[in-house]
Structure 1
Amino acid sequence: MRDRDVAAFDLRAKGYESGRHGRLHLEIAGRTAALALRTIETPRSILDIGCGTGYLLRRLATMIPGAQTLCGIDPAPAMVDVARRTTTDGRVRIREGFAESLPWPDASFDLVVTTTSFDHWRDQARGLRECARVLQPGGALALVDVISRLLWPTLVLPSYAGKARTPPRVASLLRDAEFTGVRWHRVYALIINAATAQKP
């Protein structure tokens, strides 16, 4: 995530779940939770990359009483602070950090989710390789973000140079990270979509 993005999310952290944008975020997170559990019905170890205020983890914790650990990571210190203060479930653990350098050993999780975070990663290819590294064989990734064929014109903008914002580009990065079984799902409107994939 770029430094200016981290600063912007720090400023928004306290009110992130309120207002019109907050309601949109919560709705997308709710749809992500349902999609994730269609991908793996009873995950025991879950990682949310770009977890923000921890809402998705809190929701998954109530939906999956059998889960042993639900971890989150976010580069914005204020988001991490809010997530820690609003989470009472002892299975939920939040850390500060980046998708490109996940502080967990290989094969730590059977489900990795990321919601509207991928577009902010500094190095999407490296982040996806990290997702694959921390997943157990047979584990799954649910990646929800601003991904649509309608967004191809944005890829010529300097701020999006080298980014993956269209399904073919994202699918290519997933294959390069050795994910298989890529499937696409509509999440919200026309531009918020999800890719699910498995680690062999």
Structure 2
Amino acid sequence: MITVIKSPFVQYKLTILRNKKTSNTVFRQTMNEISYLIASDVLQYVPFKKQTIETPLKKMSGTALGQPIILVPILRAGLGLLEGFAKYLPEAEKGHIGLYRDEQTYEPVEYLFKLPRVKNKKVLILDPMLATGNSSIAAINLIKNKGVNIKDIFLVSLLAAPEGIKNIQKKQKGIHIFTCNIDAKLNKNKFIVPGLGDAGDRYMGT
């Protein structure tokens, strides 16, 4: 399943991120801002349950999260999507997956993997650039190997390439992917086109 988060305001913020003239400072600020917009859409799809509460006037039936949530950014760029989710879900636990792309093979290399206990929890992987999909596939496999069912994993991205989506759908059947736009293609260096360049470098200012 793919959910494309579409709104003029999301596209406005995305245009700022795409612009090569955008400074690192403004890029970082805009990435943090768009994370709130993305989170508000994605969190509509997590499970909820009824909860009885008491207002100052009477008891009533309200809504509570149906599962605890773990937020897992893929370092480094995934940190740019973390703020909105963390603010909306202050009690959510966090994990971290460190992957970098081998520039010769374009395959992910793992250097960090930390997760809290995952039993009966929903895991949201934050990976802004879904290019080849190889890093996302590796991250999903690491989490599945801890015992998490694919139906309890969401993959949240900022931009996606058709090649990456096809790769993930082939190797991770049943994953729910969220993105703000499906761009045209990958170039010969496996960057998304038109894309926005290296999200990690632009976010960190390196």
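Just so it is clear, none of the values below were taken in a lab; they were calculated from the coordinates. Note that the structure is a prediction, hence the values are computed from the model and not measured. Cβ atoms are built from the backbone, for glycine too; each structure is taken alone.
When relative contact order in percent (Cα under 8 Å, 6 or more apart) is computed for each of 1, 2, the one that comes out at 19 is 1. Can you spot which of 1, 2 the value 23 was calculated from, given it is percent of Cα pairs over 29 Å apart? Clearly, the read-out refers to 2.
Given that distance in nm of label points 7 Å out along Cα→Cβ at positions 53 and 69, derived from a single structure, equals 2.7, which label among 1, 2 identifies that structure? Source structure for this number: 1.
A value of 11.0, 33 for Rg and Dmax of the Cα atoms in Å, for residues 117-172 alone, calculated from one of 1, 2, originates in structure 2.
Computing distance in nm of label points 7 Å out along Cα→Cβ at positions 133 and 165 gives 2.8 for which of 1, 2? Label of the originating structure: 1. Highest-scoring entry among 1, 2, by FRET efficiency 1/(1 + (r/R0)^6) of positions 37 and 189 (r between Cβ atoms, R0 = 35 Å, to 0.05), is 1.
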